[in-house]
Structure 1
Amino acid sequence: MTDSIEIKPIDYVCSDQSRNIGESMLGSAPVAWVWFLLEYDKAWGYDAIDESLIPDEVKKHLLMAMKELDPAMTLIIKQSAATPSNRKNFYVAVANENPKLYKVPLGNYEALLDLDLVAMAKGDAYYERFRTDESIWLTCTNGMRDQCCSRVGGAVYNAFKETVGDAAWQCSHVGGHRFSGNVVHFPSGVFYGRIEPEDVSHLISSENDNRLMHGNLRGRACYPKPAQAAEGLLRERKPSLRSGDLRLRGMDAIDDHNWRVKFTEGGGRRTHEMQIRKFESSDKIYLSCLGEKQGPPTTYEIAEYQES
């Protein structure tokens, strides 16, 4: 028998600290172009997938697909306690610049082994029957990972559920505890942070109007982090841009803190070229409420810009 680990309380909340210092969120979304979303209604642990009772061969099947599709990620999702325990939905979100969403109802988790996940993600015609036009909202609520995820995320999920019903889901860890409430929309793969319950209706309205909510934007997951930041900064300059107006056409590193990024707009009729610069503060903040890891706040800015 092993001794239990005592987690000592700390005198701050990481999301409050991040908000209070005005830490930028641009360029902070996890990077992946394919997302596997698997419904699991039992309790979540710190590592929600690894500690789940999902059969090991299913976990391995997901892992092998993620390696082949790299970068790709898996999230555990659930709804309320009233959800039927025998229901197991599985989504595959292809969150690139032409996003699409697949939905597969599973009789059991082993049924997932019959799916060629790589072929589905790459658009194999066989899987077109699973395509759905659903628009879903995931909120990270995994309090076993960090208290902010449940403290803030739980209320945000409830607000989504009241507004969009079954299009609202709770999800496991997406990174960036200090930006709670963390929300991701699929199939677009656009991440938002510091969402409060009162922001939910505005966020949904923005999506329905094909716009992004700039002040809470973390980034578009299919882009590398500097390109995420570049898109956000460009949209701050050009607030009339709609969510699908831009296409990333290139990103080249100048050095560890500078990149050249190129977007096109309107089917290539307009080009936006930028040099993006990253600054890391000499100060460090705690990255979670556990107080086990510190890092410098990161800010991006446009050093040069040309439109043609």
Structure 2
Amino acid sequence: CIVNQFSASFWLHDFDMFAVYIAAIVHDLEHPGTNNVYQVNAMTPLALRYNDISVLENHHCSKAFEVFALPQCNITHVFKPEQNRYLRKTIISLVLITDMTQHFNLRGELDSVITRHTIDAEPTKLDEKDTLVVLKAILHTSDISNPAKPWATSKRWSDLVLQEFLEQGDREKVESLPVSMNCDRNTTQQDELSLNFCDFIVAPFFFSMAKLLPKMLSVCKILEANRDEWNNMYTARAATFEDENARKEGFDRWAARRSAFADKILVLETSLKAAWTTPSQRNLDLTESTTTSTEDNH
């Protein structure tokens, strides 16, 4: 858990941590196995209800609070009214940010928070606005974290996600809808899909988070090891290409990206060690993260 394992509690109050725990539990409640693009294109009842805006995320939130309203599920009855209002507002904000269309906006907000609060030797405590950004970032980091899990787990979940994508693509074809990105079983390759997700979505966000939570360097290294696994799978597949030029171009392109990724990890580790030279500066100990190997990854 990011809150405990990577000392996110250094930045947060207990009530905020409770909010992000609950948001994590409910953030995919009653997920139908299709994405927002399908919902909108198919004009589903959910898309009509939520006016095509973060359709599934709105549904997850709404359903969660329906459950919480049940007497046997009312987990907030012990709180004061103002606490309940704050909790509801926070949970809604957190779940809605898991819409992937919000990814780059959130990364920009996170980088701004990091600039304001970690540029000095002694970080300052967060105000309410910046606390919400950090909470959003914690939940989003967890939501996209599969590529940074131990390889056997990561590969299994990647297989399941791919299956869900391809089944949606099949359904879209049957219903004469546009086939969503990465959902066409005739063109989608799991190794390239995984490498692109790692390089362009997960890694940049994780590298930003590591500046706030240095212990996350350990999972960045697991991410690198998993990326190597996908790179090896691509290399094996590319070796079967009949077109020699396509084979060479593929080898060269992915080798260059692999090298660039390794360089970014090294730069990140060096910068973290330079920025936080003593544990007392962050109440965080880099030693634990930098010595955490990826041996459990295999």
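I have -6000 for helix-only ellipticity at 222 nm (-39500 (n - 2.57) for each DSSP H run of 4 or more, over all residues; to 500), calculated from one of the structures 1, 2. Which structure is it? Mind dumping the intermediate values first?
Values: 1: -6000; 2: -20500.
Going label by label, the one that fits is 1.
Looking at structures 1, 2, which one was mean count of other Cβ atoms within 10 Å over residues 201-208 calculated from, given that it came out as 19.8? Display every interim value, and only then the final one.
Working: 1: 15.5; 2: 19.8.
Answer for the origin of the read-out: 2.
Identify the structure, out of 1, 2, from whose coordinates percent of Cα pairs over 23 Å apart was calculated to give 58. That value comes from structure 1. Which of 1, 2 yields 5.0 for distance in nm of label points 7 Å out along Cα→Cβ at positions 113 and 209, as computed? Structure of origin is 1.
With mean count of other Cβ atoms within 10 Å over residues 17-24 coming out at 20.6, pick the structure among 1, 2 it was computed from.
Working: 1: 15.1; 2: 20.6.
Going label by label, the one that fits is 2.
Work out which structure the value 2.8 belongs to, where distance in nm of label points 7 Å out along Cα→Cβ at positions 153 and 273 was derived from one of 1, 2. Derived from 2, not from the others.
For structures 1, 2, calculate mean count of other Cβ atoms within 10 Å over residues 169-176 and state which one comes out highest. Answer by largest value of mean count of other Cβ atoms within 10 Å over residues 169-176: 1.
Taken together, the values in this text are just the output of simple stated rules run on the coordinates, not laboratory data. The structure presented is a predicted model; accordingly, all values stated were derived computationally and were not measured. Cβ atoms are built from the backbone, for glycine too; each structure is taken alone.
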